[in-house]
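Asks: For reference, the structures are reproduced in the following blocks.
Derivation of every value follows stated rules applied to the coordinates shown; laboratory data play no part. None of these values were measured; they are calculated from a predicted model. Cβ atoms are built from the backbone, for glycine too; each structure is taken alone.
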Structure 1
Amino acid sequence: MRVAFFDLEPWQPDYLLAGLQRLGIAERVQADFFEDHLTPDTAAQYADYDAIVVFIWTKVSSAVIDALPNLRLILTMSTGYDHIDLQACRARGITVCNVPHYGENTVAEHTFALILSLSRKLHAAYFQGLRGEYRIRELRGFDLYGKTLGVIGAGNIGLHVIRIARGFGMRVLAYDMRPHPLLAEVLGFTYTDLDTLLAESDIVSLHVPALPQTHHLINRETLRKMKRGALLINTARGSVVDTEALLWALEEGILAGAGLDVIEGEEYITEESALLKMPLAEQTLKQVVQAHLLLRRDDVVFTPHIAFNSHEAVQRILDTTLANLKAFLEGQPQNTVG
């Protein structure tokens, strides 16, 4: 099987080659490794490949799929798969596999890095230090102990966030479509409806996938229901939050701050050269402008989609991706989506 790996870092081909040997499938796989993203303009160069491996930076659109006539397998090195056109894959009978578990604790730890950066004014203190200014009263934060954290999406990552929050002595409310009362009893949190969570939480943290039903889950209507002066944390997907509504809530003082690892249009922020290479729709330009407005705010902490990005988590991603490849070769695909 010919397999093309995209979106790689310089050290990863050696790690992947060693993994293919370790799993005993090196002789069955002709692997080629690329640091570039796969795009509709370049896809025809890879028409002979049977499988592609991508990260979220590569958008596997129907145009990309059409340019790969031999494609039988797509492996994404991520949990989310909204960057892949699943309908086009189903039409072609292409198997899609993801990495469902690799960094629950990793993303949860980053969630609290964002929370603490806001609650203890760490980012503000850093920028004051750069300017040689130390206005201590402006840097007064608040304790997490005794505060209420609202977790929207109490799945694998959300549960890790809850465990950490309980360690800080926080009260935790959770909203999830599939509640597990036993887990709530063991971990000491309470399931509730979304409106109650928004109204009572001092901090709201998002941990839901990008799905049609979660698109702009946080919007003007839901933001109006939030406790005034609360914080919003998003380490899920940018599409879950309506950026225009978020800017409005910050301007109105409904939110005291936001910690964001993801935002709408983030691909044009992290790789601004892309703006010069492609025609942009009016909606995309609007997202870019709104994203830049967010990044300039003192009450917003932004990290460029790195909540997953620890050494240990990245290695787990690669290991699971290779295990997915082996399972497919053995006729027993695992971690399939779509």
Structure 2
Amino acid sequence: MRLWLEKWHLDLKVVWKLSRNQTTFKENFIVHLETSDGEFRSEIAPNIRYGETIEKIENQFNQWLKKTDIERLKTEKELTLALDSTGLFHSLRFGLESAFLASFASLKRESLAEYLKLPRPISVATSFSMPIIPVDEIAAYLEPIKRFKSLKIKVNAETASEMLTEIKKHTQVKLRVDANEGWKDLDQFIKFQESLNGMNIELIEQPFPSSMQSEYRELKKRTPYKLLADESIEDVGNFAELSEQFHAVNIKLMKTGSLIKARDFINEARRYNMTAMMGCMIETSIGISYGMLFGGMVEYVDLDGFLLVKDEPFHLVAETEGILKLV
């Protein structure tokens, strides 16, 4: 058995600007697990929001590999114990767990969806994302993505109203407004949401930092829009508290660190009358293909990360008219 990481530099099609940072490229790892039954791949997409960097991931992986006898990881329980023995970064934990689970499924001659007891993977409609861009560039950005039936709009407190007003001139598709914790004041956000009247707003995602729980509880009482948790749910989710703050949760595999946990979180959200989105980081189609496993379990899909990559290298997911399917 052999396990190694391969670093990939991924140039992006656009300048990817959020409320907290911007970049023109992404560096991810592809996980390779070679066993007597074949080779299994997964992906690690580090996120600086959680303190993850390429260097830290690489160091942590090498330390884990040095102390772990991977030949002895034959069951889901043994794998989980090994992964949880040290505090692995979320994305690294996901990359390792998913590669091993794919190998376990192969040994049982099952698909990974069958092994995880998930519904059969289906083709799904995804939203397409717009970073924070100058208002005079919005029309040109929207023109080639008219085929998508919903858009995820990255915003900050300073330019959100101006961006959304301009977007309304060019499209009537559903808008998912993603603030990435961009607001720090409840009254300021209430004033902003009043400017959204007449817009086709489907969701508003994480307007405040995750620490502002009392503000979220108050906002949920005072907003006409569906609030979606992103940064407020990572590898631990208290759904009793989350359900008081949000209507829905954004499950990202690179955040939960686990296919198993993602499945359980979606089921837990249902128990608290919350809906769920399957989201992603900027990833290749290897990472996105794992997110596609959950398409039959969630109400919303935001798996466009591979579509933002220039010359995406693996082509495991195809997109036609905004619909994604596994290849």
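Asks: Can you spot which of 1, 2 the value 0.55 was calculated from, given it is FRET efficiency 1/(1 + (r/R0)^6) of positions 22 and 102 (r between Cβ atoms, R0 = 35 Å, to 0.05)?
Replies: For FRET efficiency 1/(1 + (r/R0)^6) of positions 22 and 102 (r between Cβ atoms, R0 = 35 Å, to 0.05), the value 0.55 is produced by structure 2.
Asks: Where does the value 1.6 come from, among 1, 2, when distance in nm of label points 7 Å out along Cα→Cβ at positions 142 and 182 is the thing being computed? Let's see the in-between values first.
Replies: Details: 1: 3.6; 2: 1.6.
Answer for the origin of the read-out: 2.
Asks: Another question, then. Hey, Rg and Dmax of the Cα atoms in Å derived from one of 1, 2 reads 21.3, 64; which structure?
Replies: Values: 1: 21.3, 64; 2: 19.6, 60.
Matching structure: 1.
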